[in-house]
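Quick note: the coordinates plus some simple rules give every number you see, no bench work behind them. What you see is a predicted model, and the numbers here were worked out from it, not measured in a lab. Cβ atoms are built from the backbone, for glycine too; each structure is taken alone.
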Structure 1
Amino acid sequence: MTNSQSYSRAAWRRLKKNKGAMFGLVIIIISMLVAVFAYFLSPDPSPNANRIILETGGNRPGFSQQFLLLKKEKAVQTPGFLKQLIAGKEDRYYYIPVNQYQIKGDSIYADKYIDEGVSEQVVYPLSRTASTAVVRQKYLLGTDTYGRDILGRIIIGTRVSLSVGLITVIISLSIGLLLGSLAGYYRGRTDDIIMWFINVIWSIPTLLLVFAITLALGKGFWQVFIAIGLSMWVNVARLVRGQVLALRELEYIEATRALGYSGIRTIVKHIWPNIMGPVLVIAASNFAAAIVIEAGLSFLGIGVQPPQPSWGLMIKENYNFIITQNPMLALAPGFAIMLLVLAFNLLGNGLRDALNVR
């Protein structure tokens with residue numbers, strides 16, 4: 001067994017003893033599985049969980065309603081497994097909320113629910129309904145202003161939060177590792193120029209920088225990911241520079257220079273593997289920070305755009321319910337953000353202890 005393998009196993013043993021880190025790891029793994037299979041787990045598998053039923057909007061958790069299922073004018077094709085996995089499946093029926101119904105001959109008579117205490121008598125031929133004409137649906141976390149299932153949108157929104165964290169970490173690590181390594185290894189004028197650039201970026205408030213990049217790139221799903229990633233590489237670069245400055249004076253690095261290895265080869269093959277501990281810790285921290293920043297941007301209306309579900313956007317759409325009788329509509333996505341951010345912070349702390357990062 002190599003020293004690298006034995007070190008990794010020892011770090012894993014230490015990590016397993018940290019209950020907080022393991023709790024965070026379990027939450028992250030569950031979140032990843034939920035994100036991958038979101039459309040199979042969501043009670044509303046329509047694209048973006050965007051089944052709008054205005055009559056049932058703003059209802060409490062546990063609310064249930066009967067729906068009359070009417071066939072759409074145009075036949076809806078059932079998507080394959082992969083397509084449904086990625087984008088969900090379009091509803092094959094219209095969902096008509098009803099209080100009660102009765103089947104007479106080849107027609108169905110129903111009281112269409114319009115508002116509390118208000119209904120309308122409707123009649124449809126059974127040929128226009130689904131094989132099971134009326135179904136009852138329960139909303140475990142209630143419905144938002146537009147009558148959409150809060151639980152379904154939280155499940156689909158998990159994809160956005162994990163995606164923004166992942167892409168942000170990839171961008172920030174790529175830029176931070178490269179610039180920090182060049183500054184720490186070559187020092188001199190290279191270090192001065194890179195550190196000047198880092199200090200300029202460092203002096204700009206993160207949220208203001210994200211605003212500027214988002215406005216330059218435009219609003220949207222991918223733009224907000226890139227904007228957050230481009231604003232979070234500075235921490236990585238400063239950390240990597242300090243680690244490289246310490247390692248470049250060690251004997252094995254001196255030996256690579258004596259053997260005539262290029263600076264890039266020395267950095268990639270001999271320095272990076274030995275600074276991965278601190279980098280993993282800051283990556284976990286950046287992952288958590290990116291989730292919070294994306295939620296903030298979406299809340300302000302410059303992040304992920306409707307109808308795509310984002311936890312921050314869901315809070316924005318439902319925060320007025322906090323001061324009414326139904327605060328859970330806004331609190332539920334807030335709890336989801338808190339739990340996922342806590343999980344990454346706990347894992348980051350556990351990695352710091354397991355890898356003996358100082």
Structure 2
Amino acid sequence: MAIGSIERLSVVIPCRNEEAYIGACLDSLMAADPGGAQLTIIVCDGMSDDRTREVVRERAAHRTNILLIDNPQRTTPFALNIGLEAVPFDLGMILGAHAEVDVDYLRVCMDALRTDPTIGCAGGVLTNVYGNAASRCIGMAMAHTFGVGGARFRTGGKAGYVDTVAFGVYRREVFEKVGWFDEELVRNQDDELSYRITKAGYRIKLLPAATAQYHVRASYAKLYKQYRQYGYWKVYVSVKHRAVTTVRQVVPSLWVSYAIVGGIAAMFLPLLRLPYTAGVVMYALASVMAAVHAAQGSKDTIGVLRAFWILHAAYGIGYLDGILHFVILGRRPSRSSSVLTR
């Protein structure tokens with residue numbers, strides 16, 4: 001704890017080439033209620049070659065609590081660790097450059113940590129912001145349980161304990177007990193830390209009263225690449241811990257396996273054609289019904305349906321690739337998989 005019992009809150013923002021978003025992200029933090037804490041905002045930049053650094057410097061010129069630090073490794077876990085180690089803190093928060101926190105986000109999360117010592121991390125719910133029709137459909141798919149399962153920081157719901165949150169506020173003692181972010185993980189580094197936190201006996205709390213806006217990336221191609229990486233790296237996390245960290249992570253790979261293996265088997269075994277076709281039809285009907293429910297207008301239904309299929313296929317294919325790569329062949333992550341998609 002800081003001198004005089006004033007808590008020190010560090011907010012770390014990893015970024016690279018985020019000139020379109022980093023300014024609004026910083027502005028939201030400067031307007032937020034820090035809940036009586038001493039706030040330091042640390043932007044860890046992966047050597048941007050656009051105007052990101054200039055935008056940060058412009059705001060830092062008027063606020064001494066905004067720091068710009070280089071991240072020559074250019075990956076998220078390095079940025080998070082560099083930022084958290086930059087200055088002493090009692091509570092540490094991670095935030096994406098594409099996000100903007102509401103005025104009460106910091107205070108609500110900190111109050112939860114103050115009132116319950118069993119909570120190691122607290123975070124809020126994301127509200128998607130759409131830049132165009134594609135991002136609108138992708139965001140609606142990612143905010144629906146059919147698209148992302150039980151990821152309640154995306155789907156919302158009541159306050160309660162969960163397996164992970166997106167932009168969490170952590171106790172310093174959590175890092176001292178379970179370690180920092182795993183710098184091997186290009187993806188899933190926050191999920192992996194959440195697993196270690198809960199395994200150590202702490203709880204993670206979702207607080208719907210704490211909300212943040214997230215600008216959804218506007219490309220189905222980028223969505224596919226992003227979620228294929230998620231699936232791939234999730235297997236590596238499971239191999240490292242010798243455990244399946246969440247049940248929902250295996251569902252997309254089971255569906256992809258069913259679609260591919262079942263389809264091939266049905267070609268040669270006529271008895272399997274009817275049950276296989278029935279399974280495919282059931283999935284198609286369920287996805288259409290979910291798309292109708294998730295879409296905010298009939299014009300969005302096809303786009304949401306497309307996003308659902310991409311989410312499931314990409315994650316499942318990535319997961320199966322990870323099983324082949326890490327479990328069957330026993331290899332390390334490939335060089336291409338370490339290139340962060342945007």
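Just checking, which of 1, 2 has the largest value of relative contact order in percent (Cα under 8 Å, 6 or more apart)?
That would be structure 1.
Computing mean count of other Cβ atoms within 10 Å over residues 118-125 for each of 1, 2, which one ends up highest?
2
Given 0.40 as the derived value for FRET efficiency 1/(1 + (r/R0)^6) of positions 78 and 206 (r between Cβ atoms, R0 = 25 Å, to 0.05), which of the supplied structures 1, 2 does it correspond to?
It must be structure 2, since only it matches.
Rank structures 1, 2 by mean count of other Cβ atoms within 10 Å over residues 6-13 and report only the one at the top, that is, the highest.
Of structures 1, 2, the maximum of mean count of other Cβ atoms within 10 Å over residues 6-13 occurs in 2.
1, 2: which one has mean count of other Cβ atoms within 10 Å over residues 22-29, as calculated, at 16.6?
1
If Cα Rg over 2.2 N^0.38 Å is computed to be 1.28, which of 1, 2 is the source?
1
Given -14500 as the derived value for helix-only ellipticity at 222 nm (-39500 (n - 2.57) for each DSSP H run of 4 or more, over all residues; to 500), which of the supplied structures 1, 2 does it correspond to?
2
0.00 is what came out when FRET efficiency 1/(1 + (r/R0)^6) of positions 150 and 190 (r between Cβ atoms, R0 = 25 Å, to 0.05) was calculated for one structure; which of 1, 2 is it?
The read-out comes from structure 1.
For which of the structures 1, 2 does the calculation of distance in nm of label points 7 Å out along Cα→Cβ at positions 30 and 278 return 3.5?
The read-out comes from structure 1.
Starting from the value 132: which structure in 1, 2 was volume of the Cα convex hull per residue in Å³, for residues 222-309 alone calculated from?
The read-out comes from structure 2.
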